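**Q** Right after this note come the structures.
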Structure P
Amino acid sequence: MIFNPEKCRIKDERMKPFIDIEEIEDHLATTKNPDKQEVLDIIQKSLNKNRLSLRETAILINAEDTELIEAIKDGARQLKEKVYGNRIVLFAPLYIGNKCKNNCLYCGFRSSNKAAIRNTLTDEEIIKEIEALEDNGQKRLILVYGEHDSYNPEYIAHTVRLAYSVKKGRGEIRRVNINAAPLTIEGFRTVKKAGIGTYQIFQETYHKPTYEKYHLGGPKKDYDYRLTSLDRAQEAGLDDVGIGALFGLYDWKFEVMALIRHTNHLEACYNVGPHTISFPRIKKASGLSIDNKYLVSDSEFTRIIAILRLAVPYTGLILTARENAEVRDEVIRFGVSQIDGGTKLELGSYSKSKNEEQDLNKEQFAINDTRSLGEIIDELIDKEFLPSFCTACYRLGRTGEHFMEFSVPGFIKRFCTPNAILTLAEYLTDYATPELSEKGWNLVEKELQKLNEPKLEKQIREKLEKIKNGERDLYF
């Protein structure tokens, strides 16, 4: 197959579909068996904090030699350190309601699953859940909703405002992100006014024939409407968006290319790429019904993350508790910048007095990392990762195009590390055990010593003293 750019490339237009299957397949077909030096040159381009093209991404994908795969992983490790330092941002998902009109064969919430136990939290239950999350030290939430008439923009906005209003002790939620159905432009404006952070919508699979195979009914059946959903968010002025694909529905190589194509589209039309990219893998779900042909192995999963990190240096990469602790501990080295901690997917489960065995009829899918938030923070500190609950960029307007101004050149590290230190100090003071507190403060001291900027170090130490004396929510 010969790649013909004039035939394949679609001009990016606002609000119009942009995925051309032939374009992606041609890039993958014409870059097989890449030259070693070409691969190394592309890695170096990324290490200089430059976005990779579709063709360059395809070359990394097609680098099958063991030595080159290790070079890609090593490049991803280096790039993450350059852009993000050693910080890992922590958050928690909170499922608000699992009513759903869609019939997606990979999802436990699908409308045809009669075994699913449907529920929507009341305001009182939401408050109890958030208080329980605050008791554990959480500061960042992503609220999750099924696609149903009950969960309209006004309702989503109401639950966001409710989440921000809940204060318990020194606990508070400082950033509320959303994972919900696509909205109209006016709908996105409504939720934006509630003060949300990122609005996250996954295409699931960008391969349209596969999409049609797995989406049998409901609004989600409309591939193009979902594909252009974040265009509508941008048109509404909501410039902080997250994209993702559900790996295991179709060929992972195609999906990685499509994620980069989606990034290209947002940059071309709105001068801002996605704030985050997610890459969940298919996991057990109630009534799961998929073709196992495209399931992604652990080694392939690691490559996916390393390639995405190199392809889009400025974008946050999110890894969820779908993955087990061993996999998560490995792949955060290759570019992941955000993980959830202490995750529970059953509605109302955070406020329960004891952990119960997972019931897939009450959950969207199985989680495989059941560690508490405290356990995850403990293990991150042992590995000298810097746990962070930072929300400064969102609250200071460093989102969308403004975020890219800081993050593309790598300057964001100057904000991320100090703010991670300050939010970790809050956690250590308010929630940590004595043993964890000691380890955490030792890490803080190491991070301060590494700054090599006396003026900045002095400013951080002054803020740390204020935190020890009871002040909260200090940031750069």
Structure Q
Amino acid sequence: MYDVNSPHADDFIDNGEVLESLKFANDNKNNVELIDKILEKAKKGNGLSHREAAVLLDCEIPEKNEEIFALAKKIKQDYYGNRIVLFAPLYLSNYCVNGCVYCPYHAKNKHIPRKKMTQDEIKKEVIALQDMGHKRLALETGEDPVNNPIEYVLDSIKTIYSIKHKNGAIRRVNVNIAATTVENYRKLKDAGIGTYILFQETYDKQRYEKLHPTGPKHNYAYHTEAMDRAMQGGIDDVGMGVLFGLSTYRYEFSALLMHAQHLESVYGVGPHTISVPRIRKADDIDPNTFENGIDDDTFAKIVACIRIAVPYTGMIISTRESKKCRERLLELGISQISGGSKTSVGGYANNFNESDEDTSQFDVEDRRSLDEVICWLMELGYVPSFCTACYRQGRTGERFMDICKSKQIHNFCHPNALITLKEFLNDYASEKTKKVGETLIKSELLTLESPKEIKEKTALYLEKIDNGARDFRF
């Protein structure tokens, strides 16, 4: 029985409710009156239920689909403006005891080299990332209680935060590790992590258990209820996602939104971020063996409908996707992207190229450098941001959501984006990127909507950065 407030995964992601929602959406995909009613509700910016969003996703009426995309663009602009946050993944270890059939780290893969970085090796990776200009990382590791215990993760976080190289510093470490206990989530909170990230992979329980035949990840309920335990452990910023292509996209879409509704209903805080990866080719994995792959047009509509349904959440697209695909999705809802990414253990310091990345988790489609990505974003009219101010100022969880939902987050985020972009331009950018960036900053300062005091301080901080100072924030 569907119960959004239940602590049990089978209740708040009730299979019957998902299937009924999909049938309702299919039955109403050409119901103009209902679609118009849903769109009017969505225009208020308060989001939609999973069932309402499913109707929009299934809509087959061309002119209504144009309205859906236009509304997604407007909501993205209203909540996040033209800012795009940058991050990079950092793979600590590819040891894993699970049997996930879609991941090359699965325990039965005997020909992939296994690697676990020492703290000295992590330091070299972090310095390499700092020298690129990164300020926030997403820490990744396989699930292995012997090789990758929570103590190893905590030590690694401490190492990462301790490294100050030239003008570089990692100011926010987000953590993407396997589902764990409330006690361990408290330890991660105490270590100063930003967001705890865990992808569901698939919400289709029968499919989930088939795709995870062995290892602790086989336990669907324990995995699906991890966000509840993270919240109970004091982590109020959590990031969700599914791996599109493992099951039918309509099922995943509805269940993902049900999970978001559950968190907001029980804890007053929905997901801080939602990621939308698609399955990619990797060592020992052929995505063509998964029959549920989605094309670019369907993918774009999924992103647009998630943005409309959960307007407050950050949305992430990684270098799994091509430049062309990422460019299309930026205006429809994406607010965070990775840049200059390596998905191999030790790939940054060793500068692995494609043929060397034998410890990589998946193929990277967008292989441009961070500098190239920054320049590209600015040429498209976006403001690249390395801001970590909300996390460091305590604007997390419910406090962040309240500010975001009232659309006041611009007053903080836009000035902070310009300040951190200026740091990047001065410390790491190529001459071309710096020239484009300086022009952009001058233009954005003129349109800054923040109160007069913040506008004046922003201009002052930019001047101080030119004189060698760093790390200003609102």
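**Q** Given that distance in nm of label points 7 Å out along Cα→Cβ at positions 91 and 331, derived from a single structure, equals 1.7, which label among P, Q identifies that structure?
**A** P
**Q** Ok, one more. Work out which structure the value 4.2 belongs to, where distance in nm of label points 7 Å out along Cα→Cβ at positions 227 and 443 was derived from one of P, Q.
**A** Value 4.2 for distance in nm of label points 7 Å out along Cα→Cβ at positions 227 and 443 corresponds to P out of P, Q.
**Q** A value of 5.7 was derived for distance in nm of label points 7 Å out along Cα→Cβ at positions 107 and 435; which structure in P, Q was it taken from?
**A** Answer for the origin of the read-out: Q.
**Q** In addition: Looking just at distance in nm of label points 7 Å out along Cα→Cβ at positions 131 and 179, which of the labels P, Q belongs to the structure with the highest value?
**A** Q
Quick note: the coordinates plus some simple rules give every number you see, no bench work behind them. Computed from a predicted structure; not experimentally measured. Cβ atoms are built from the backbone, for glycine too; each structure is taken alone.
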